[in-house]
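Below are structures written as structure tokens.
Laboratory data are not the source of any read-out in this text; all were calculated from the coordinates shown. It should be emphasised that the depicted structure is a prediction, and the values quoted were computed from it without experimental measurement. Cβ atoms are built from the backbone, for glycine too; each structure is taken alone.
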Structure I
Amino acid sequence: MSLLLPISEELINELEAVRKSYSNLAYSWSSLTLEKGKVVNDIARIFNKHWSRFIGPFLAGKPWRNSWNFLQDIIGDEAKGKSRAIPQWLRGEMSTKEFIEHVKSVIERILKINK
């Protein structure tokens, strides 16, 4: 079974709306706490909405209870530090499509390693 995560216009548009909503936080990213958690949850929620049915079958027997927890962990890791993908994406240093491709590659790498 292979993991094929689709990148739809709807996914791009929903993430782009999040980016626009939070772009003002990009330059103070390292000092944020509560706001960072909200951004992580909003992004994970969108990926979960679009990809949970594709990811779910690969999580059996893994430490994550479900796709939401798995995606929240990945997005949370990507939010740490200034040079991680989320702050870069919020600052416009990475397009939304590039951000999605990055998250997709992280998911595929982790699920391949943990198979």
Structure II
Amino acid sequence: MSAYQLRCGDNACYGPAFGPVIADEQCEVSSDKGVHLLLVLRQPLRVDEQIIHLLAVRPRYVGDTLDTIRKSGAIVGVRRVLLEGETTIRRGITKSNAEYWAIGSCIPV
């Protein structure tokens, strides 16, 4: 299982600032925007009175791929998986189970 370090956001345009955090890759999940890596945080985040266990990331820039993330890291768009969506997220990302949340870096550790 691959592990990644994420540092995200700026508490402004790039979303809430958090990290570094470590997350483990679970699987690939699809959305209308493409394929994401589903990551499980080793230490859940508490944001806006909500506990976040799962994040889905995908490369932000053209030319980067999931393999880029896996090999050397990349700037990513981050979706937080909503608590009520944790049971359905593996079937695909929808507006009811995740929301676009932040931009940041995701590098293998």
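By the measure mean count of other Cβ atoms within 10 Å over residues 30-37, tell me the structure among I, II with the highest figure.
Comparing I, II by mean count of other Cβ atoms within 10 Å over residues 30-37, the maximum is at II.
Taking Rg/Rh (Cα atoms, Kirkwood Rh) from the coordinates of each of I, II, which one would give 0.96?
It must be structure I, since only it matches.
Using the calculated result 15.9 for mean count of other Cβ atoms within 10 Å over residues 38-45, pick out the matching structure from I, II.
Values: I: 19.0; II: 15.9.
Of the structures listed, the value fits II.
Assign the value 1.6, calculated as distance in nm of label points 7 Å out along Cα→Cβ at positions 6 and 22, to the correct structure from I, II.
Of the structures listed, the value fits II.
Given a computed value of 29 for relative contact order in percent (Cα under 8 Å, 6 or more apart), which structure among I, II does it belong to?
II
Here helix-only ellipticity at 222 nm (-39500 (n - 2.57) for each DSSP H run of 4 or more, over all residues; to 500) was calculated and came to -20500; which of the structures I, II was it taken from?
I
If we compute mean count of other Cβ atoms within 10 Å over residues 46-53 for structures I, II, which one ends up with the highest value? Write down the numbers at each step before the final one.
Numbers: I: 17.9; II: 11.0.
Of structures I, II, the maximum of mean count of other Cβ atoms within 10 Å over residues 46-53 occurs in I.
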